[in-house]
Structure 1
Amino acid sequence: MVAQHAAEFIRDRLSAAEPVNDGQQTPLRGHPVFIAQHATATCCRGCLSKWHRIPQHQAMTAEQQAWVTAVIVHWLRQEMQRPLPPERPRRKKPINDRQLPLI
């Protein structure tokens, strides 16, 4: 299901030669694919060009879209295998036993 979402996001938001709002079309949070896109530099055509050598100003081929989707899915699978960080100790609320007497 997430792989399908990734493929749809790539197709709808990045595959055009001149995507709408390029450089700002991928939110920083809200969906695991968005987080993966930023982590793998697949969030905009500029990053795709710089880090993955997928040229800007040309529509992405089906092969390029599939490859980008595979990069995202691979990163997500790796992240799912990572152990959770240790839980932070929670601060206890101070007991307020110094209440003033009622008059």
Structure 2
Amino acid sequence: MIVVDWTEFLFGGTIGLVMGALFFIGLAVGVRYALRSENSIMLLSLSAVIRIAALLGVGWIVLALGGSWAGAGYAVAFLLARFIATTFARVGAPARGAS
């Protein structure tokens, strides 16, 4: 039987939720700035590189400090944050001027 270390799982999950929220907030901010910019591809690419590097870097640290259960919690929490962010994006307010 596999023994789950729930303390480590919750440690990774807590950090994963925070990082997931920051990741998708960064995505929203990056898209807003890109829509107003003339060089939107470069801005979106830079935003993606920074967000992905931060997500993977923190994930690496979580794995190093907490082990595999913390890494699993981190991944599950990020997927939960992704689900929440995409749900809010689908339900979002209608565009201005739309009838």
Structure 3
Amino acid sequence: MSHSAPEPTTVAAPPPPPGAAARLGDLDPVTRTAVRRTMRLSVFEGSLTQVFLNWTAGSVLIGFMLHLGASPAEIALVGSVPLLSQIASPAAAYLAAAFG
């Protein structure tokens, strides 16, 4: 009795949505250039955002506040602002949708 390994089955990837390209190379040159530019700008924007967050919510801010003579309570209040601002996110989204 011979036991052979089962044939591997490959699952095909689902097709892209209508109007979407499967790969960047499938796009026409003008669209491909625009997509690549958008990707580069997105990475640049994300990098700037990360630098901003590190300077405003990290140890740099706490060190600066200590240098200014802030009390632990004041440091805690400033440190909680980013978390508290998330509470306002639903209201801000509603206002943005309502007033454009």
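No lab work stands behind these numbers, since they all come straight from the coordinates. Quick caveat, the model's predicted, so the values are computed rather than measured.
With helix-only ellipticity at 222 nm (-39500 (n - 2.57) for each DSSP H run of 4 or more, over all residues; to 500) derived from the coordinates and found to be -21000, which of 1, 2, 3 does the value describe? Write down the numbers at each step before the final one.
Values: 1: -13000; 2: -29500; 3: -21000.
For helix-only ellipticity at 222 nm (-39500 (n - 2.57) for each DSSP H run of 4 or more, over all residues; to 500), the value -21000 is produced by structure 3.
Hey, log10 I(q)/I(0) by the Debye sum over Cα atoms at q = 0.15, 0.16, 0.20 Å⁻¹ derived from one of 1, 2, 3 reads -0.63, -0.69, -0.97; which structure?
Details: 1: -0.63, -0.69, -0.97; 2: -0.69, -0.75, -0.97; 3: -0.93, -0.97, -1.09.
It was calculated from structure 1.
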